[in-house]
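S.K.: What follows is a group of structures, each given as structure tokens.
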Structure 1
Amino acid sequence: MCFYFRQSKEALAVANRFKVKFKERDSMSSSQTINGFSHPKCAVIIDRDPSEINFYNWGLIPAGSDESIQKYTLNARIETLEQKWSYKSVINNRCLVIADGFYEWKDRTANGRNYKDRYLITLEDDNLFAFAGLYSSWIKMNGAVSYESFTILTTQANDVVAQIHSKKRMPVILSRDDELRWLNGLPYKEVEYPYSVNLKARPSIEVRNIKEELFGSSL
């Protein structure tokens, strides 16, 4: 799963890395922690125009639904995309979600208490990368407003993440060579497990009690 990620690079670094320009450059801001449960606007590159950065809300709203579904659609399991009505109609709506790290928690026990230690997971060189994503344009308010949203695909965890994540899941991080292929319709099963890039994990500063995590303490 992936509910928190990091995009800490400046706009120019993003533009140079992905060879893109910005529709709304002022909307591009760096953040150490992007919280999916607040459904923020995030930088994405969509298949219709891979030369531009757009800003879509995290938490996909498919046609026929509304905002109440978003907390369930931050991630989409790659193994069941065609079985879920939320994603079946947008399998070919491809996007890259720009990041340079994501967070997972590892359970531990100390002095009779249960804790979760937060880990930051990045590429080995700490550079920018792209999650494989799907997007939707949802029309609300009698067609007056279009709401663009996305979800991040997840797959089985590789060896690095499996040592941390209790459910052995991780987001699909595309190799640099596959980013444009993904936008151009690369079959999604080709980036299913054991597809992976080289990652490293290191403890993050924050340590949270399990009860705090379960009841929504924000980061």
Structure 2
Amino acid sequence: MLAALHPTKRTLVETAVVLLETMPVHEITSDLVLERSGISKGSLYHHFEDFPDLLEFAQVFLFSTYVDSTVTNINQILHISKSREDLVQGLKQVTRATQAPELTRMRNVHIQAISNSLRSERTRNILSQEQERITEAIGDLFRESQERGWGNPTLTPRAFSVFVQSYTIGRVIDDFASEKIDPEQWIRMVDLIFETLFFPASELSNENA
């Protein structure tokens, strides 16, 4: 996503991303970004319509980078797995990594990007392109698991992909709850869905082999 950008625009985005990782978005100002990046105000407004345009772009990029890292991990697990059991065990580790309470900020960034897209066509265009790319990437991994006889053949790769992304977003509900659920109970529920629905033990695979 950043590779094709002008170097100045890329620097601005990278600076905004670093700030988003440690600060609430409402505390990030144009002066702070310019100070940290060493870029002039004129250059900022040459590459972006306004400062919110930069922040919205950075939020989408940060979300995409996080998901791409997860997709890479799943891909590695899929290709080293010798059996359905190996795959399920590997995915359980991914679940623990992606559903951790420590990732509240990352989930918030995703929600903020979605919220921005509802009122900004420019954000909607950027997010929709990235969302489609990510959905296809996750769907391709499930399709490959089906070809190996491990993924539930009655489900479509796209349905799998959208569901996986939606339960991560849904974790935000508990992030803001006054009485939080036990993280292990949430992870156990996700594990059961993977074990019994997405990658069931031989019955469905054998019936459709």
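Just so you know, all these numbers are worked out from the coordinates, no wet-lab data involved. Keep in mind that what you see is a predicted model, and the values were worked out from it rather than measured. Cβ atoms are built from the backbone, for glycine too; each structure is taken alone.
S.K.: Computing FRET efficiency 1/(1 + (r/R0)^6) of positions 54 and 78 (r between Cβ atoms, R0 = 25 Å, to 0.05) for each of 1, 2, which one ends up highest?
M.R.: Going through 1, 2 one by one, FRET efficiency 1/(1 + (r/R0)^6) of positions 54 and 78 (r between Cβ atoms, R0 = 25 Å, to 0.05) is largest in 1.
S.K.: For structures 1, 2, which has the highest computed value of percent of Cα pairs over 28 Å apart?
M.R.: Comparing 1, 2, the top value of percent of Cα pairs over 28 Å apart belongs to 2.
S.K.: Upon calculation of Cα extents along the principal axes in Å, for residues 94-173 alone from the atomic coordinates, which of the structures 1, 2 produces 56, 32, 20?
M.R.: 1
S.K.: Given a value of 4.1 for distance in nm of label points 7 Å out along Cα→Cβ at positions 6 and 198, calculated from one of 1, 2, which structure does it belong to?
M.R.: Checking each candidate, the match is 2.
S.K.: A value of -2500 was computed for helix-only ellipticity at 222 nm (-39500 (n - 2.57) for each DSSP H run of 4 or more, over all residues; to 500); which of 1, 2 is the source structure?
M.R.: 1
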